[in-house]
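Next up: some structures, all given as structure tokens.
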Structure I
Amino acid sequence: MKNIKYILITAFSAVILSGFNTYKSDFFEIAKQIEIFTALYKEVNMNYVDEVNPAELMDTAITKMLSDLDPYTNFYNEQDVEEARINKSASYANLGLVLQKLEDKVVITDITKDFAADESGLKLGDEILSIDGTGIENYTNNLGEVLNGTPNSAVSLEIKRQNSKTTVELKRKLSRPTSVPFFGMADEKTGYIVLSKFTRTASKDVGLALLELKDQGAEQIILDLRKNPGGLLSEAVNVSNLFLPKDQLIVYTKSQIKEYNNTYATRNEPIDTEIPLTVLINERSASASEIVSGSLQDLDRAVIVGARSFGKGLVQRPKPLKYGTQVKITISRYYLPSGRGIQALEYKDGKSVRKSIENSKAFQTKNGRTVYDGGGIKPDIVVEAEEISDFTQSLLDDLMIFDFSTKLAYENPNLDWKTFEVDEKVYSNFVDYIENRNYQIKVETDNKLEDFIQSAEKDNLDPKFIEKLNDLKAELKDEKMNLFDTYKTQISALLTDEIIKHFAYEEGVYEHNLQNAEVIKQAKNILNNEQTYNKILGL
């Protein structure tokens, strides 16, 4: 049996070698390393003390190898590819809810208005205990995918709300999500459009919203790309095309492989190349969002407002492999009209390193303004409330902001969400809530100090010195509480949004922010002052 395995491994290696193109100058080194790996794989398989699974061992080796490149280059085995094919071809419906798992708890963190979850009375903060009688602890796959199914099919959810439990029967609905979940007038002459993702209808949806707002009297536009994770490259070009003339370069790609070098220009007649425009971004604006905001900035067509974007400027392409497997490989990088790249991170030994400002290169926009590469898209106007620190992100990830918002919503069922803002009292209550929960605030200094203490103990340093280090650890706890003052602006903005969502869904957040969010106020101020707008754009 083991001889057969060895023959298969050797044959496998030969297939790999035969597939390499000879234009790679390091062909001999590749062949040498594969031969070493094949010998190692054979010895482990034949001599390891316990029985090993060759497929699992190879999956682990491949996955670890690719992890040293970047997070977007991934291997998909036969099962992964088949599941993806089924999901793509099937007609799936959903319940209109978003789940988030924290340790052993699964909580509803978002609900779509008028969908099954909403109609059945489910609320934000409800904890899912079981699905069709099976406890959630028995599910290893993505629970969001588990809840999807064929249209009109039923599912039973056992939920826990505060201290009571109940079972709810729901029927799935076929979803037809729009890429523009909200648009409206921010004031008598300013139109506001939210683009949440770059689907196949993104440019059409934005175009229709733009035309309708112009009919309502809009003389200037705010395009909101905050939290937009990206999507189709073609739609990024088409959305830009709404405000830019035909045949305008939007983005191009560069690769080691000549055939992967491409340019992408606008192909259609625009809707309006003159209307004053601001674009809102934050660190969750990525990929296609960065192509739109970056190209409009490079061409001095829009003022960018908010916080620095995510910085994903890598292009992937799927490649079929043998036996129904597949690999998605990063093949090139995106570059904007000025020539600058978008990618903010470099990957070395599997670790991501953000490019330093000192290593950034300067580029010129169409009107001669200076912009820099390697850090995503930096806004022309930075708004503090849109910047998310690592500290604030940990509060989001650990559901601290969400849990407090849920508690406040239950305690204030008649809250007027249209006029609500997080004031000093609410914020103070939030900080008290964090302390009463005994929440362990996480900062990088914790890890560094703990490592230092362990090293001191290992080196048998003076116990009095180690005692001082532990005293410093206690002082750090108090210092961490001061972070609530440092990041009060951004935390308050997130608390406001989350509390409003409990009463009026995501639409209520958009409606409230239209008049109250600092980033939209800033955008309106810029648009309403022609001199400021022109000065920023170098006109």
Structure II
Amino acid sequence: MKTLYFNGQVYPGCLPLVDAFVVDGDTLCYVGSEAQARSLLSPRDAEVDLQGRFVCAGFNDSHMHLLGYGNMLHAAQLAPRTHSLSDMLDCLGEHLSTHPIASGGWLFGRGWNHDYFTDVSRMPTREDLDQVSTQVPICAVRACGHCLVINSKGLEVLGVGKNPQQPYGGQIGVDQQGMPNGLFFDNAMDMVYDAIPVPDKEHLKELIRSACRALNAQGVTSVQSDDYCLFRQIPWQVVNQAYQELETSGELSVRVYEQCNFTTVPDLQEFVEQGNHTGVGSTYFKLGPLKLLGDGALGARTAFLSRPYADDPSTQGLAVFSQEDMDALVEYAHTHQMQVAIHAIGDACLDRVLNAYDKALSAHPRSDHRHGVVHCQISRNDQLKRIAQMNLHVYCQSIFLDYDNHMVEQRVGHELALTSYSWKTLMEKGVCVSNGSDCPVELPRVMAGIQCAVTRTTLDGSAGPYLPHEAFTVQEALDSYTQQGAHASFEEHIKGQLKPGMLADFVILNANPFQVAPDQLSSISVYSTYVGGQTVFEDTKH
């Protein structure tokens, strides 16, 4: 049976808008005028009056952490309670009182940002978390995901004492006496995560379900997700099984392109030798690129810069991989049917990423590799040229401008700030730039991300615009969350636009983004979301 959707403002992936489309099973069979669409129907076919609402392809968050989002939804929600340290601690205490911790378990929370604290101007420490509990180990992760703090009980569980050995690519915070202060950065965080009991496969599936429901409510129908590193003790095979079992049972309401996180060549080799490479899977769960984490984050001052931080000359950030180790991983992936996507926020990290790609591509040329840079925030003009010359993909997060507007120049200085977050410049050089949220670093609020892309300001307009010449048009912003995301996963032939033969993944909005003031784009709500022609979210209030 076919279904006609009519009386809408339908963006098929290009202008002008049309008013109707027809779904046959899980695919689109016609997009265009209502009159022509009706000629394709039989008496038994269904009709849906869109009542003038706007429709576009389902949103594709091209870099996030779906399992991490689900885990956050089950933890203490610190993001809404981060205007002060005291409120953050109250949030942890409230969660502890309403969610009893089993023996050996940890109290877990995520979302604090000390830059928003109004009562102190520092990161929290173990002494702060000790006010919540000295009996239950506590782990509170910063919003960026590149720093966490634990309490004294957590340090006791880990066995971390005075003058701890510092890992490569990470840091354990210490006070002036060499005693750990509870802060762990980047690679050092692994020892904390390894001490926290991990969920079984059934709980993994519940985390995925929770995240999918929340994503569907934002109009998200596809994600490109880094999941293997959340619970390092859980084999990647179990993560894949959880997704595949949900697909089989019809419970996977978001299409997932897995960004496969491995940190050593032997681990990657084992994965590949078991028949895994980019493109293996179905339209619901498919293996994507090798994902590497190249450095830290700007907010935590762990992004790896080519010069000292302007507001802290004692550091240039942290590199997670040496150039040699990154080269080896990229070359192995490149020569074994794997796409590669590497997190790079600092410009020194970006140098290493570009060098690794250049080395692999020079030795083993491949025209349509679609290797990419995740974030691509702090950059120089010479690097932007290299990205275009190598035909790399860029996974941007426009929503980061809501927070980063406050601190880019403060962190990196005026000179670097003038050439950073230059995603429009990259587009003009012919680079494919997709958009996303890096959720749970930010919530997967697509319309908020589109607003930041268009305005280059904070959502409340209090800061910015930062480099206004880098602003996207509304059409470019929409395409970055649809067409360009599909290109990143080699799926532009089946998703990202509303065209005959493509999957019937679409979102219906309550207002037309082309007709709304730029500073009001984030106020546009999702009316309903469809995956494969089936409703996965509907706002019953409208």
Structure III
Amino acid sequence: MKLKNILYAFTGLAIASSVTGCDGEKDLIIIDGNLPIKTSTLYMVGDATPNGWSIDAPTALEASKEDPLVFTWEGTLNAGEMKLCLTSGSWDAPFIRPMSNGDEIGKAEISGAEFQMHAGDPDEKWKVTDAGVYHLTFDLRNWTMSSTWLRGQDAPEIKPIETDVLYIVGDATPAGWNIDAPVALEKKSAYIFEFDGPLMAGEFKACISTGDWGVEFIRPLSDGCKIDKSGAESDDFVFVANPDHKWRVADAGIYHLTFDLEKYTITAIFKEELANDKNPIESATLYMIGDATPGGWSMDEATAYTVSDDNKYIFSWEGELVEGSMKACLEPDGTFSCPFIRPVTANCEISSSGVASPDFVYTTNPDDQWRVTEAGTYRIIFDLENWTISVKSIAGNDDETEPLETTTLYMIGDATPGGWSMDDLTALTVDSNDRYVFTWEGNLKIGEMKACLQPDGTFSCPFLRPSVDGCRIGESGVASSDLIYTTDPDNKWKVEKEGRYKLTFNLKKWTIEADYLD
């Protein structure tokens, strides 16, 4: 609590202006400064800290014996962000923050730097620039902090990981963020696992089990560790639940990955560019077939899609799906020997959350199919130019047709000018003739993005998202114009080519358009 110019005075009646020191008159007492922050606990939270962004289990500092309002901590910090709180379990409580967002903690010593404390926005955080072992001191009596960089990161504890399986998961992998069916690596020996195949620009991590995001993952030492044509930026990895570090593939291509679960190392060898064989698929018709579809496995009852009036490569269908499998073909073929449009991996899930991966292949084998896990009403869109599928559950979403009411719209993400900072959101401009249309024109980088109606430093607000995660934005526009407004799943658009774009959000039609300008 900041107290400035607090006046304590009991003033007697002035008998005469020349009289001083009367019993009924007291001197003015002015207190200028911060009152001590009285607490018995202090925690730090953030991807720079050992426990990451877990507000339920933040990293505790220790009160010193000499002064219970001076807290210290010594240990490893990762490159990333952090702030402090007095209690765990709530993002709404006041946080101890730097005076300016992005104030750096690094190898340079900090002594007696002022901090502030408040709840809500703006969400100022310290930025740890150099991973290593630090000694931190927070003086809650004088509202100052000090930092000393002691040394580089200690070597991680290496205990050989005993497992028969290893998977990679992420939007850089063929299976996307599907934790139920991630990409399996080949076991070469007791601790050596290898992967040969395509990686897209994006992120990934590795795990030894499926179906659960709460387990320990194999991760790089620092978040965003780059993998490109020259290999992996760092060979070392850790096996931890937090913080949620991931490798970042900067150059799409065919890679050979080797994980050594005994020495905790990864090697990445770039083998070749991705074959540019995804030329637009030319067809006037498209059908789907399978026991999940209305016509079942009968070629004579194959379900037809409708081609778009505006784009000959866009085919859409809306209707009921039941639990089961499906694939698509350009024309019914009673022999089943024709090429089919299929998911990149077998049993790619379609559910009320959308489709697990937006990419598809066009091939005769293997006979991979989409697997519908939840019966319901769906809208499915195939883009035969960009080789993508988008799926949107429309059952029970009658309210979604109502326009979104807002006077502001912002986008956020590493593809946008402001990155992932809630304090530096990129604002769109409302159309003067249509209050539901918002536009923006500027440079986008390769990366991800989503949009929100108002800034929310907790990231717990609903966001405008694509109906399928990883929906691509590039030279040919956006793979699917449909959008949703939800808190979960955390779908994001993926900008695959850097350049100048014009984006248009229509909050009445629930659509997004992307025009590549250069």
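Please treat every number below as a calculation from the coordinates, not as lab data. Since we're looking at a predicted model, the values are computed, not measured. Cβ atoms are built from the backbone, for glycine too; each structure is taken alone.
Given that helix-only ellipticity at 222 nm (-39500 (n - 2.57) for each DSSP H run of 4 or more, over all residues; to 500), derived from a single structure, equals 0, which label among I, II, III identifies that structure?
Numbers: I: -13000; II: -8500; III: 0.
This figure was derived from III.
Assuming -0.36, -0.65, -1.02 is log10 I(q)/I(0) by the Debye sum over Cα atoms at q = 0.09, 0.12, 0.15 Å⁻¹, for residues 274-505 alone as calculated from a single structure, say which of I, II, III it is. It was calculated from structure II. Source structure of the calculated read-out (Rg and Dmax of the Cα atoms in Å, 23.1, 81) within I, II, III: II. Given that relative contact order in percent (Cα under 8 Å, 6 or more apart), derived from a single structure, equals 11, which label among I, II, III identifies that structure? Of the structures listed, the value fits I. State the single structure among I, II, III that was used to calculate distance in nm of label points 7 Å out along Cα→Cβ at positions 82 and 98, giving 3.3. It must be structure I, since only it matches.
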